[in-house]
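Rule-based calculations on the coordinates, nothing more; no lab input. Values in this document were obtained by computation on a predicted structure and should not be read as measured data. Cβ atoms are built from the backbone, for glycine too; each structure is taken alone.
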Structure P
Amino acid sequence: MNQNNTPSLFKLVYFARQNRKAPTPSEALLWARLRGRQLGPRFRRQHPFAVGIIVDFYCPSYRLVVEVDGGVHSREVARRCDAARDAWLELRGLRVLRISSELVERDVLAAIEIIRSALR
């Protein structure tokens, strides 16, 4: 890590690749519905941003970030970190959409519909 504890871009890309190789069950379910332009625009998964942030899914043409939140995101520390990440992304003109992993695993089509609505 460099002086301000932000991973180098090289390490960030490495971590993103590792995350792509071992997705969570909910990320794998959602990716099966987002890949190959099934909703129209292209999505990337485990997309790194230069400040140490890797987002679950990113649609560049709509500047939309989709985060799949598991149970750990309900903890106070995680909520503060998520809020700081969201603020950084939103300051750069990105929209952040958070979807619970529970919803994705229970009803992936409902999760897709939420994403589709955000693309309108």
Structure Q
Amino acid sequence: MAAPPWPANVPLSFLHGTYQEAMPDGRLRTEMDTGPAKLRRRTTAAPRPMAGTIHIDGTQLTILVNFWTMTTYYGTLAFTFTHPYFGNTVLARFVEAPRWRTVGADYQVELSLEVLP
């Protein structure tokens, strides 16, 4: 089964100052009784964390809630979307359930995702 795409009607454009992404960390760190910790590569295919806030309206929020609950089965299935910086299609999944707050008549939704290798 192919991964479903991010809903076209919900813009995945993060608000200025909220977008965060980090390098994948596939290392294993082992603390020693004395001296520096040992560090080795555990894997070459680690997920890359990504987080940020998007601004959407009520209709888009309904679409996002349906995408979370029905399409990704409460965030358990991966999905595809266009990376906001690189512009390529990536496979990702939710790390946490989306959270939102009202801003006037609209909503700001906090997303915590991981881009899969």
Structure R
Amino acid sequence: MSIIVRWIVGAVAVWLTVQIGQAIGLGLGWRGFLPALIFILGLAIVNALIRPIVRLLTLPLNCLTFGLFALVVNALLFWLTAQVTHGIVVSGFWAALFGSVVLSLLSGIINSLITPRSRS
């Protein structure tokens, strides 16, 4: 699948995440389609470069909490990306936690619907 299609899928997933967050009233906001694309690019860079280092540094705490601390790490990286790229508005930790979990679920669902399945 092309990188542009993945980028657009990510932007749609961000838009849906923000819409769900706004409907619940969690403090997620939308700044437009182009800023969302920049947010997705920033999130990809953060997940590729910073996330492995943070996961390695928090490995003992992650083992102690049976992997639940990974949710905290994901939320903090989601919040960090939103603050740096100004693509979406995240008003606090709970909004970031909600956004990171819902974005992961929606991206997975949308990618599974778009990606062609191999037949064996």
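Structure data summary
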quantity	calculated
Structure responsible for 1.8, with distance in nm of label points 7 Å out along Cα→Cβ at positions 66 and 98 calculated and labels P, Q, R on offer	P
Among P, Q, R, structure where helix-only ellipticity at 222 nm (-39500 (n - 2.57) for each DSSP H run of 4 or more, over all residues; to 500) as derived comes to -25000	R
Given 22, 20, 14 for semi-axes √(5λ) of the Cα gyration tensor in Å, calculated: source structure among P, Q, R	R
Comparison of P, Q, R by mean projected area of the Cα convex hull in nm², for residues 34-89 alone - largest value held by	Q
For 36 (relative contact order in percent (Cα under 8 Å, 6 or more apart), calculated) the corresponding structure among P, Q, R	R
